[in-house]
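Take a look at these structures.
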Structure 1
Amino acid sequence: MYNEKKCEGFTDKQIAQQILIDALNLALTEDHPRIETDLEIIENDYNKNKMKRVKKHLAKMAHEIFIKYGHTNNLDMSGSQIIEHFNEIGL
């Protein structure tokens with residue numbers, strides 16, 4: 001039986017793009033079942049409103065990076081989970 005590798009068929013650059021977008025997606029995650037996220041820490045240390053304001057700034061920065069380095073002609077990332085975060089913020 002043949003097990004397909006996670007990034008099989010992708011170029012090194014496309015793999016790097018995927019890793020970058022996955023990291024941005026994690027940065028925008030408010031709560032995760034296995035780890036304490038940075039946004040969760042902000043909410044716990046301050047309050048939910050501050051966390052939402054920080055998330056909005058972070059999402060804008062992540063969106064710029066996503067447009068420049070993630071979703072390109074050679075790598076369609078329109079199905080990425082990060083899109084949900086962008087939609088939530090209205091980007």
Structure 2
Amino acid sequence: MAEDVKCGECERLKAASVQAYRAFTFYRPMHTGYRPKSRWFKDDRRTHSQLEQAYNLAEAKYQLHLAEHSGLSADARGIARNISVVLRNGRLKP
């Protein structure tokens with residue numbers, strides 16, 4: 001960004017994105033010991049998937065808000081990707 005624009009919305013979206021990333025990254029399944037993800041309990045896989053979608057949605061909203069501030073210097077492919085993630089509520093693939 002040419003200008004370092006900070007607003008309350010930017011900081012709120014950034015904090016939400018960081019919090020969602022931490023929840024997704026640090027999630028541990030209920031079982032003890034090592035198991036590959038394919039052997040996790042169904043509820044653990046579902047929870048992990050929901051946390052990943054929440055992170056994707058929060059990050060896409062934050063990136064779209066930053067694109068509003070940058071104007072014409074924003075990457076069109078990144079904007080299109082983030083809009084589609086927001087429309088699909090955090091899912092990366094249709």
Structure 3
Amino acid sequence: MEIKDNTFLRQFETHYEGKLVTVEYAFQERKIFLTRTNKPDGVPEEFMSDFLKEILSIAEERKLKVVPTFPKIAAFFRKNPKYKELLPPGIKI
């Protein structure tokens with residue numbers, strides 16, 4: 001999966017069958033806030049899950065803590081407890 005970090009629009013982008021799929025973010029200090037997803041109709045949840053896993057690996061490489069502010073992203077963290085070490089101290093999901 002090819003992911004583009006569009007810093008101008010502050011979003012991670014990828015394509016699924018010609019449709020643009022995005023996750024918007026905001027930076028504050030050494031934290032990245034995942035604020036919104038844009039998933040067009042017809043994009044399976046498994047694809048979104050893989051997309052979020054790739055984004056979290058990018059955050060881990062950049063040594064960033066991740067704050068999921070969008071409910072669907074928070075639900076992803078609940079389903080995948082192995083990513084909880086990326087949460088900043090004091091954040092419980």
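See the values below:
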read-out	value
Highest-scoring label, criterion being distance in nm of label points 7 Å out along Cα→Cβ at positions 35 and 59, among 1, 2, 3	2
Structures 1, 2, 3, by percent of Cα pairs over 24 Å apart: label with the highest value	2
Among 1, 2, 3, structure where relative contact order in percent (Cα under 8 Å, 6 or more apart) as derived comes to 30	1
Distance in nm of label points 7 Å out along Cα→Cβ at positions 51 and 83 from the coordinates reads 2.6; which among 1, 2, 3	1
Label whose coordinates, when helix-only ellipticity at 222 nm (-39500 (n - 2.57) for each DSSP H run of 4 or more, over all residues; to 500) is calculated, return -17000 (choices 1, 2, 3)	1
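No value in this document is a laboratory result; all are computed from the given coordinates. Not measured: the values here are computed from a predicted model. Cβ atoms are built from the backbone, for glycine too; each structure is taken alone.
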